[in-house]
Structure I
Amino acid sequence: MNTGLLTYSLSGIGAHLVYFWLACAAVAVFVAIYVTVTPHHEFRLIRQGNTAAAISLGGAIIGYTIPLAKSVAQSESIPEMLLWGGVALVAQLVAYGITRLILPQLSSHVDEGKTASGIFLAAISVAIGLLNAAAMTE
């Protein structure tokens, strides 16, 4: 085995771990903020078996993580990655707010376990995440 190649291959492990754990922390921060902003209590509802809440929160996490992953992949520094992660967070919160303005009963429907509302909210989150990631240029 070529130890030089192995050494070279592992040389980026430190940066990988830093970016990975910062991205994981960013997802945790996003979830904490998102569940604070929404009037329904996602974790309580999920514990009770509310599928609409699980789909809705899962979609929001995916919708946030897509542009965050793009940010990790293309950023040249940690501050730049965190900046774009912040942009992604704001985009998700704005999308949720606009969706609530258009459909004011959305959160109460998620609370009631209406799966259609959870799926729609998840779809909005993922769509915004995809568009946000695509708009991030190098």
Structure II
Amino acid sequence: MEAIYATGKRKTSIARVWLRPGSGNIMVNDRPAEQYFEREVAIMILKQPLELAQTTDKFDVLAFVKGGGKSGQAEAIRHGIARALVKYNLELKPILKKAGFIKRDARVKERKKYGQRGARARFQFSKR
């Protein structure tokens, strides 16, 4: 079996993910995931689809991610892993879909509007 490729996205992060038969090593941008992501939560997010599909020690994950922050990058890789697992075995789709890993999380930061302090926040009104 050769590598399975999928793309994952979240906020402004884009992850290119390859699943290869292996022992469960996760490499992100040519570094171990534990070294790339400082936070334990990010590593936990990465492993969610593999744990749900019970394939944690079946695949090595190679991911190249760019854009956004570490949290968005971790979720983009999770999205890519989930999509690659569905390509590997279509029977995993209902399980991963129920957990919400298949659908792209389209929530992005709303732009700041002119004449306002933020996207929706206004400057403080002063009558006098």
Structure III
Amino acid sequence: MKESIPLASNARERFLLAIADVVPEARLAEIHLFPPIRQGPVETGVAVVAAEPIVDDGERDRHVVFSARYRWTRKGPDRGKWESEVIAEADAPLVTVDAVVRGVQERANEAVLPDRLSGDEARALITDARCRTTP
């Protein structure tokens, strides 16, 4: 479990920065961000990340699929505590990522679709977040 100092006031930005700490931005193919859930003083969020594989033979049909989670304590004695983890779970064709996203949505019993960011959109948001958090 990775714990770090929050880098921005916006949880989504912080989450994207946590993902970028593990997955090189140049490899980001898409990120599916599920709506955060607040339970009492704690907010949690989940994402499915697809990253371009590192390959030597030019074969790029399978992507690395990561699960990403954060837990942010918003109130109480541990206010501000931020934990996140980004874990490589599988190698799969990009079309399979949609099935993974549907599975997460069904397990969460969530009717709302996650926000899908392309690699370019994610990189732009990460760059903006870094600009706001760098002194």
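Since every read-out is calculated from the coordinates, none of them should be taken as a lab result. Because the structure is predicted, anything quoted here is derived from the model rather than measured. Cβ atoms are built from the backbone, for glycine too; each structure is taken alone.
A few remarks follow.
- Among I, II, III, structure where distance in nm of label points 7 Å out along Cα→Cβ at positions 68 and 116 as derived comes to 1.7: III
- At a computed 28 (percent of Cα pairs over 26 Å apart), which of I, II, III: II
- Comparing distance in nm of label points 7 Å out along Cα→Cβ at positions 52 and 76 across structures I, II, III, the highest figure comes from I.
- Computed 1.1 for distance in nm of label points 7 Å out along Cα→Cβ at positions 12 and 36 - originating structure among I, II, III: III
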